[in-house]
Structure P
Amino acid sequence: MSHRVKGNLLLLLTAIIWGTSFIATKSGAEGMGPFAFNSVRSLLGGIALLPVILALDRSKKEKPGFQNKKDLIIGGILCGLALFFAGAFQQIGILYTSAGKTGFITSLYVVLVPVLQVFLRKKVRAGVWFCVIAAMIGFFMLSMPKLGQISMGDILIFIGAFCFALHILIIDYYVERADSVKMACIQFFACSAAAAVGMFSVDPLLGFDSLRAETLVDCALPLLYSGIMSCSVAYTLQIVGQKITDSVFASLILSLESVFAVISGMIFFGERMVFREVMGCILIFAAVVIAQLFSSEKKTE
């Protein structure tokens, strides 16, 4: 098996894990407060990355160390805060919408990134703007059953996608200045700490009881899957996969996350979509795929 095929298979597995993680997110949202869930799963994600960091450091020929300690810490904290807001809006929003729709609306961050780059005075290709328009039309088709009506859950998920786009821009700024895996580990711990504050202040306002041992036991499977598989395992597979395959293929394969979110929602929750919602998903998916092709510097036939 060639390196490219191996890389593509690893990225496909990553997309499957991320897509099915929306099931864990929705299951966790029904069992415990959104901030409590995000705090615990982020903590698990950070802890699970520690052995990955040790393994990567041992594989390096030079002595491991923090060459850019300041950027590493600042970048990790800023990424963690962006991830905190993204996860908070997503976790609250999924209480009022389906896992499949959450996956597709969240994928809008791909077309929101170039929109935000305009404020950073970066040039955006004309084709990307057509993708943005198509994606927004798809979003309204997916979320608006009648003219003027839109689900509050879908709006919150969309705000979460906006925060994920900010998260991508922060990563883009710091990725060349600090170790990406170590920064990811710091971001999970920072996100967990910020969500812990919301666990004590906001969760009670949303009608959730304080975090108890029996709650953790009841939500153990969603927490472990979302924290370890989605955060640590999938992130590591993405790093390894992208190193041995083409960046364009990598982005296209990872965009299948939204498709697996819909499939898993149908299997585990019996979710169904009407024709209008299906067409909205198709528009969003096409916009996401084409936007990634436009934004990729390296083109392949």
Structure Q
Amino acid sequence: MNSSSKWQDLPTEAINPASLAIDKASSADIVDLMIAEDRKVVSAIRRERERITIATDLITESLSKGGRLLFVGAGTSGRLGVLEAAEMLPTFGTSSNLVQAIMAGGRTAFFQSREELDDRYEGGLRAVARAQPTKRDVIIGISASGMTPFVRGGLTRARKAGAKTIFVTCWPGTELQTYVDVTIAPSVGAEIIAGSTRLKAGTATKMVLNMLTTIPMVKLGKTYGNLMVDAQGTSQKHRDRARRILALVTDLEYSQADVLLRRARWNIKAAIVMQKTGETYTKAMRRLKKAGGAVRKAINEDAEGRLRSRLNSQ
């Protein structure tokens, strides 16, 4: 069949032979089908391991030099970028400026779809221009189909500014791989509902973004072992976690940990250093700064042995 469609041959638009009769299948059968299809996501991402590694190292280097990380997307891809950026503050204590998300249609489109804005190449150009990208920044364009004009416009503006560019897509054949610094393209195959990229493509994208944010944060000293020592103590749950982390790595009682954390202004890293060195809050912060924010370097003590011992004793 001849067609002028530029989308019909995209893998994200393909018809999945496994789900042709989904509209007459039982709920249990659809659950099994979706599980079987989602298993393909991990294998697809594993094939992108080398590119993901390159991208995480690029981001780490940029952030260590004062750069920022910006996500650019539309629709589901844009929402995933917003979600990733929003989680950085409570998880790793980053500033709202360090990791940002730019979505076609802005805040309103996050809650109510504005798909017509996806097609505005100039909109992407202007949105990224407003963020004033520099050569120290990394801009991650997210587009499952690889075709979204808004994202392409954003990447074009980022490239013009000299920023590093990463493209996350589920179309391995995208021609943008010759235009950006790194392309990550897990080939997840056709969705069970043709074209519904909130499914496997969305899952794959979220998994890739998890790696692109988590790994640089770990490398930048935002964890001690696998503990969230830079998390914000702004809720009861987070403050409880802070007490438990401090008690775990210092052998303080829970109530003692609370007292020390208050002295440390709920800065878990500072509290650990204060307890381990006997220093004041001010001196502990200086020590952390000299260590690049890494607790392990600040106190010259590895967390793994203590944590493993605790786990083995349970």
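Readers should treat all values here as calculations from the given coordinates under stated rules, not as data from a laboratory. Everything numeric here is computed off the predicted structure, so don't read it as measured data. Cβ atoms are built from the backbone, for glycine too; each structure is taken alone.
Things to note:
- Structure responsible for 19.8, with mean count of other Cβ atoms within 10 Å over residues 207-214 calculated and labels P, Q on offer: Q
- Computed -25000 for helix-only ellipticity at 222 nm (-39500 (n - 2.57) for each DSSP H run of 4 or more, over all residues; to 500) - originating structure among P, Q: P
- Identity of the structure behind 43, 39, 22 (criterion: Cα extents along the principal axes in Å, for residues 183-286 alone, calculated), options P, Q: P
- Read-out FRET efficiency 1/(1 + (r/R0)^6) of positions 71 and 95 (r between Cβ atoms, R0 = 35 Å, to 0.05), computed value 1.00, structure in P, Q: Q
- Relative contact order in percent (Cα under 8 Å, 6 or more apart) - structure with the largest value, from P, Q: P
- When distance in nm of label points 7 Å out along Cα→Cβ at positions 31 and 47 is computed for each of P, Q, the largest belongs to: Q
- Among P, Q, structure where Cα extents along the principal axes in Å as derived comes to 76, 50, 35: Q
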